[in-house]
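For reference, the structures are reproduced in the following blocks.
Any read-out appearing in this document is the output of simple, stated calculations on the displayed coordinates, not a laboratory observation. The structure displayed is predicted, hence computed values, not measured ones. Cβ atoms are built from the backbone, for glycine too; each structure is taken alone.
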Structure P
Amino acid sequence: MKNFEVLGKQDTRSGFGAGLLELGHTNDQVVALCADLTGSLKMNAFEDAYPDRFFQIGIAEANMMGIAAGLTIGGKIPFTGTFANFSTGRVYDQIRQSIAYSNKNVKICASHAGLTLGEDGATHQILEDIGLMKMLPGMTVINPCDYNQTKAATLAIADHLGPVYLRFGRPKVATFIPENQEFIIGKALLLNEGTDVSIFATGHMVWKAIEAGHVLASKGISAEIINIHTIKPLDEEAVLASVAKTKCVVTAEEHQLAGGLGESIAQLLARKTPAPIEFVAVNDSFGESGTPDQLMTKYGLDAINIIEAAEKVVARVDNQFV
């Protein structure tokens, strides 16, 4: 199992803020809109540097989406910023009708996604957002794993023509993706080659998959670990190539089991090459208040859950040949 150099711990939302500021320097068509959460979204530096290209909309998220859609007509590239719950659930009609339906070039940037929002509780946590966004025709859905990858994704989506949902988080997590690694939308990132099980992880669960891989290696199980940072469009070629080798799959995500990454991969396998699969995700439940670590443990989103899932699918493959 490959060892990864940890470059410190940073929150992914800060990667978004750094990427947005860099875009301000390099692309004068980029504008930013925020719904009264500038500090939480780390958009302060962009606002300070480019006040004429920053729009504070206030607690009016639906209005923010409509304004963003309108700005694209004049050739601007709007980046909207608020919590994931308010970026999707609160404004789904506006996104569907004003952005997705007419394929507007809006970048919907959503922080504080999943359980790791923590103490703010179930009303602010959202575990359905990936499903909501990936079902919209033409919507690209991206969920990077650390600070560096979030910054790179922020830069990449500015060059992508069409609506994008970019999801990131609040807590500080391990930074291990190299600073200057190219981010290619729709191209999965192979982190560790393996032969016994394919682990497809996204967002905060990627590092937990790496931790699980080391334990599995000590048990004689060779895990292939793939970072699915782009959930839609899914890198079907990478998924199928890995499963052709390992014959079994684990998916890991900080999202509901229904509608997430695991569902997309299961659908692909059902169409192309059925294989045993286990899902590490929240199973039909809202969250609650607690620290991020407490919640991830309670809802089964830890390395141990990935290890147990991997052992289960490997056993299923072995039993097929008994």
Structure Q
Amino acid sequence: MRGDQLARQWLLVQRLGRSRGGVGLADLAEDLGCVRRTVYRDLDALMYAGFPVVSEKRDGKVYYRFLDSFRLGDVPFTTDEILALAFGQDLLRPLEGTVFHDSIRSALGKIRSALSSELIGFLDTIAGAFRVLPGPHKRYAESRATIQALNEAVLGRRVLAMRYRTGRTGEESSRELAPYHVWYQKGGLYVIGFDHRREAIRTFAVDRILALEATGERFEIPADFDFDALTASNFGVASEPASRIRVRFSPQRATQVREHTWHASQQVLEQEDGSVELTLEAGGSQELTDWVLSFGAGAEVLEPESLRSLVRETLAEASALYRTRAEPKTRKTQAPAKSRA
């Protein structure tokens, strides 16, 4: 496989880089766990990539090494760690323009500056073999200052004066927030903390924060605050009391359902006709509704009745948008008679 080949060649680069006197073919094959023919192919691949591999014969045995003048640079990484860094940069691409994405890009830039050009090219080959494509996500380039202020307030336990725009109504309001955590979920950044206006723990979308200002007041996170426990029953971001959810998925959708972990509490029950029933304990009626509707006719809510009714009402409203409109009547006109010459 391509991944195995790149991992093996990376080990070969490290092995040759550590040996100034050269390494024999049999030793390389043993170190890499492959046959000699494979080592030959990998050596050719490295030379093609620009690595100065040379060979010399001593006492009837051929040894391979890099030119004495060649230096790899400081490379304390395994292939898995390199792939993790590349994956991390791709995973953070939705946060481009923020401290999160820009910081890992800066770190990778510092690592690359210490490497040889040949090694940089090879690492780019490894990174290019494994990619992460982000799904739908919000844009945060314009929220850089907001994110920085939130991070500083979370670490410094500082209360913030916040101007916020509600997503559904667009209403703007002012409030004071003690930010406990900044978290990322399903393409969006959120901050959770104590809202002094509501006198309750609330969650806010970072991109809807219009302004932040430090109040100078400090806060302490309550000892009984448990972020994981608080969000464990959420299907998405909204915090609502958990209830038992049962959804039947058609045989055509069953494989997709089996392949994913939709919620930590889920249980999948196989049906004789090839369909599956998914059961979970979760809250977040609107997010659950949107999720069910994403399967079209392939999903049916069995319980609770409140969620079933919400899905039914949403489908009815959507159906009304697609009712056949009466075509405007057009009056037929008689074609003008041809004039005689």
Distance in nm of label points 7 Å out along Cα→Cβ at positions 134 and 262 - structure with the largest value, from P, Q: Q
Structure responsible for 0.05, with FRET efficiency 1/(1 + (r/R0)^6) of positions 166 and 270 (r between Cβ atoms, R0 = 25 Å, to 0.05) calculated and labels P, Q on offer: Q
At a computed 13.1 (mean count of other Cβ atoms within 10 Å over residues 102-109), which of P, Q: Q
Distance in nm of label points 7 Å out along Cα→Cβ at positions 22 and 254 - structure with the largest value, from P, Q: Q
Mean count of other Cβ atoms within 10 Å over residues 30-37 - highest-scoring structure of P, Q: P
Label whose coordinates, when distance in nm of label points 7 Å out along Cα→Cβ at positions 222 and 310 is calculated, return 1.3 (choices P, Q): P
Label whose coordinates, when P(r) over Cα pairs in 20 Å bins from 0, in percent is calculated, return 35, 56, 9, 0 (choices P, Q): P
Top of P, Q by relative contact order in percent (Cα under 8 Å, 6 or more apart), largest first: P
